[in-house]
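What follows is a group of structures, each given as structure tokens.
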Structure P
Amino acid sequence: METKIINNITVVNSKELIIKDVQSAIDFIMTIKYETNCNKIALNKSAVIEDFFILSKGLAGEILQKFINYQTKFAIYGDYSKYTSKPLKDFIYESNNGKDIFFVENEDEAIEMLSKV
């Protein structure tokens, strides 16, 4: 796991799964907050379990609620083009128009979105 801090945003790039379930998400949030003192995190999409993107499993809602509860802004960057689910596309659209959670294509966009909030 590589981390760097840009404009008080922790940017994480990992080749391994970091967010596998609700508990791993909480551990991730708390570790980043403790180690960097940042409340804005950008994470590459491949570090998030694929089940997260199947909304019917409920994992995304549970995990993202933890980011809200722990007052942490969060961006996941990566390629979303393979997803055809209308509910997921709507979810991504609504999230990107909010102020807490963002789904973007690359690290630069993640930093840009998190810098605005």
Structure Q
Amino acid sequence: MKIYHNPRCSKSRQALSILQESDVEVQVINYLKQPVSKTELANLISLMGIAPIDLIRKNEAIWKSHFKGKALSDDALITAMVNHPKLIERPIVVHKDTALIGRPPERVKTLL
């Protein structure tokens, strides 16, 4: 399993704890320090079966000041998240060909 993790986020820490307690091998990716490529992010969005806008943290200051209210294409939204990883909702958990946003953290149990 793989978790795109922000250690400063309590929900992300809770999701990681659930995975670690489940005795599965987990690859932890701190996406703020190990940036996600545009291709990788597009693939994650596809695995989740969501639109890019659904992965955006709309309460982030960078969203409000630079992007809110603008008509942005899916490609532009993905580029915004790659350039400003704080905009990415977290955590993202991947298992095989399935990915989900781990909010609430207990949701990651559906992948176990």
Structure R
Amino acid sequence: MKPHISSLINAIVLILLGVWSYFSSEVRPVTALIPVFVGIILLGLNPGIKKENKVIAHIAVVLTILVLIGLVKPLIGAIGRESSMGIVRVILMMVFTVYALITFIQSFIAARKNK
């Protein structure tokens, strides 16, 4: 799969599951919207990724890594609350984020080999 497609799918998953997480919570902390904001930024970067702009692709990778790291704390929180739906939502976001990272790394390796 091409990086722009996996990044697009990841952005959509982050937005949808982030919004779902936010509205399913009784407390509704603003920090629950961080994946949504990152997803929106990734959507905005997607045309540049599709055009294979190296700078934009690297920015997207950094954001993707940051959101992956940032999802660890919500996963620990969901496990602590024994919220099975919360655990599933966070794990799904993490799986799609890891997949997007893998496709980015594969494309970077392929670009280097083609030089």
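When helix-only ellipticity at 222 nm (-39500 (n - 2.57) for each DSSP H run of 4 or more, over all residues; to 500) is calculated, the result is -10000; to which of the structures P, Q, R does this value belong? The structure behind it is Q.
Computing relative contact order in percent (Cα under 8 Å, 6 or more apart) across structures P, Q, R gives 38 for structure Q.
Rule-based calculations on the coordinates, nothing more; no lab input. Bear in mind the structure is a predicted one, so any value in this text is a computation, not a measurement.
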